[in-house]
Structure P
Amino acid sequence: MLVQARQRLDDQRVRELIRAHPWATLITHGAGGTIASHMPAILDEDRSERLVVLTHTARADPQRARLEAGAELLVVFQGEHGFLPGAWEGGDGVAVGTWNFEAAHVHGRPQTLDREASLGLLRRTFEHLEARRARPTPWAAVEEIAERLVAGTCCVRVVADRVEAKAKLGEGKSAEVRTRLIAGLEHPGPYHRPELAARMRATLGRE
């Protein structure tokens, strides 16, 4: 992924992105070609010195054999994103539209977990995804189900060997133009992306 210096996300922001957007794409490449799987992935918050991702697939997933073999894995997290029509920029010239976004690519080799650790991973994932609810369902309510499901699940931890993370949020454009773009994203309609607008607004004045 092309990442310019001013677009690069630091470690703290990468972790924030992963916490907020845990739906990931798991990609491997091997003799049979490329396989992409879509699964939730969360941070191992117990390990702060290196970025570690926890994820899983069904054992029936063709990805499973590569995960168990420790094949090189790319985990892609997509943050806020959206299209910005060129007309929003204003001025006398004609501007093409662009797509602003944040994304993180985590590269590493998966390490399979035993049954106990796998149950721990499923619990962490469940609690992370439930946490935004006003009244999250407690783990105890689903623990018996999880104990049956874990046998059909391949759970792994991925210690990051390399992380590429990028925020394309209108850097290089004037504050006036960026303010107009933000207003467009905040306006109700087909391009309404208030979360992306908030991320762009947070960058105003940094350059």
Structure Q
Amino acid sequence: MILSEVGAELELFLLDKENNILEPIKYGFPSDEMGFLIEIRGEHSDNYQDIVDSLETLMRINISKAERLGFIVGRESSLEVSKEFQDYISEKYRHAMLPDHTRNIYGSKESHHTGFSNNLATAGLHLHFSSRRIFSTKCLQRELPIEHIVGEMDNKYKEDILLSNRIPGEYELKPWGFEYRSLPASIDYKKAINVALNILKEVK
């Protein structure tokens, strides 16, 4: 039996009422290693509704908490950020010391690794792809055709990637498979999850 699964990881901005980016961890929100984004991770599954439900449950929890604190959760793909805030975050979270594990099927050296680009803070929707062959006593990870899957996702979302200044072809290897990183946070995540599942189902 083969079990192929998709997971979704969504990056969100925590904003005050003046639309200033806040540091999520200061207020008890789950944050990524870069320090300026709320990061929520849904469950991996081969079932579309399970993936969406797990992501939306976490979104509701974080949005409700933000509202109680008088803050806003934003799903923008990018927001302007002051040099002062960028320097503060970069120094506190030691961006210069964090290894960049991202790769690109087109060989590009550009990366969303730090999340800062041209005085913009960026946020994305990362999709996780994994596949296992399950036996009665063990399961083995299947090697996925990364270039094919990433290329198919890029083709489906070429315009969205271009308009949001995301980097096409970006992915990161993970112990369970790989993470596709080119989509903006503002994308319709439900459709993207469905597209990802359909592409993965075609992999033999």
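FYI, it's all coordinate maths here, none of it is from the lab. Remember, predicted model here, so these are calculated numbers, not experimental data. Cβ atoms are built from the backbone, for glycine too; each structure is taken alone.
Suppose distance in nm of label points 7 Å out along Cα→Cβ at positions 63 and 79 works out to 2.2; of P, Q, which structure was it derived from? The structure behind it is P. With distance in nm of label points 7 Å out along Cα→Cβ at positions 15 and 191 coming out at 2.2, pick the structure among P, Q it was computed from. Of the structures listed, the value fits Q. For FRET efficiency 1/(1 + (r/R0)^6) of positions 23 and 47 (r between Cβ atoms, R0 = 35 Å, to 0.05), the calculated result is 0.95, so let me know which of P, Q that is. Answer by label: P.
For Rg/Rh (Cα atoms, Kirkwood Rh), the calculated result is 0.98, so let me know which of P, Q that is. Going through each structure in turn, the value belongs to Q.
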